[in-house]
1. Comparing distance in nm of label points 7 Å out along Cα→Cβ at positions 10 and 34 across P, Q, which structure shows the greatest value?
2. Thinking of P, Q, which structure, once distance in nm of label points 7 Å out along Cα→Cβ at positions 18 and 50 is computed, gives back 1.3?
3. Hey, helix-only ellipticity at 222 nm (-39500 (n - 2.57) for each DSSP H run of 4 or more, over all residues; to 500) derived from one of P, Q reads -6000; which structure?
4. Given 1.6 as the derived value for distance in nm of label points 7 Å out along Cα→Cβ at positions 26 and 42, which of the supplied structures P, Q does it correspond to?
5. One of P, Q was used to compute Cα extents along the principal axes in Å, and the result was 25, 23, 23. Which label is that?
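Derivation of every value follows stated rules applied to the coordinates shown; laboratory data play no part. What you see is a predicted model; the values in this text were computed from it and never measured. Cβ atoms are built from the backbone, for glycine too; each structure is taken alone.
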Structure P
Amino acid sequence: MSFEQNMDLRVFLLAIYKRKDNESLQEVIEMMINAGLFDMKNGKKCLKELKKLNLVIDDSLSMLGIQKAKEVELEFKI
């Protein structure tokens, strides 16, 4: 399934983009779990996939990741 078709990846990327400066990726995963969006296993799988797509590098969004997150944000605003 591609990034565009995977809603979990898209929402998770947006959550990373919107996180506070002092929040870790682990805290974002826990926030998503608490919201009932996925479990720890799926969270780690999504993070691994975002890293594989070069959207997340060294626990931060890459330039491509920021661009994709902004696109996702616009889609949710419509």
Structure Q
Amino acid sequence: MKTSSYNPSSLEVDFANALQILKEQIQPHLLNNQITRVENNLGRDNPTVKFSLVDKDGDPHELVVRIVQIPDKF
């Protein structure tokens, strides 16, 4: 299927939603850190998913994943 829109593409939005849904499956792989919140911003040209975490010392951290679909090469 050819992508008709990239700003954002439906694939980018679906992938960002999947990351939010998979929070519980991601958690065991983050040693010494606990995910406290997941926020997505689906309206951006390249959607983002922000993970808020707390480490074993109680210090807060944030990770942001930006989803970028490379243009189709047909």
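1. Values: P: 2.6; Q: 4.0.
Result for distance in nm of label points 7 Å out along Cα→Cβ at positions 10 and 34 over P, Q: largest is Q.
2. Values: P: 1.3; Q: 2.4.
Going through each structure in turn, the value belongs to P.
3. On the way: P: -20000; Q: -6000.
Only structure Q yields this read-out.
4. On the way: P: 2.2; Q: 1.6.
Going through each structure in turn, the value belongs to Q.
5. Details: P: 25, 23, 23; Q: 49, 20, 17.
Attributed to the structure labelled P.
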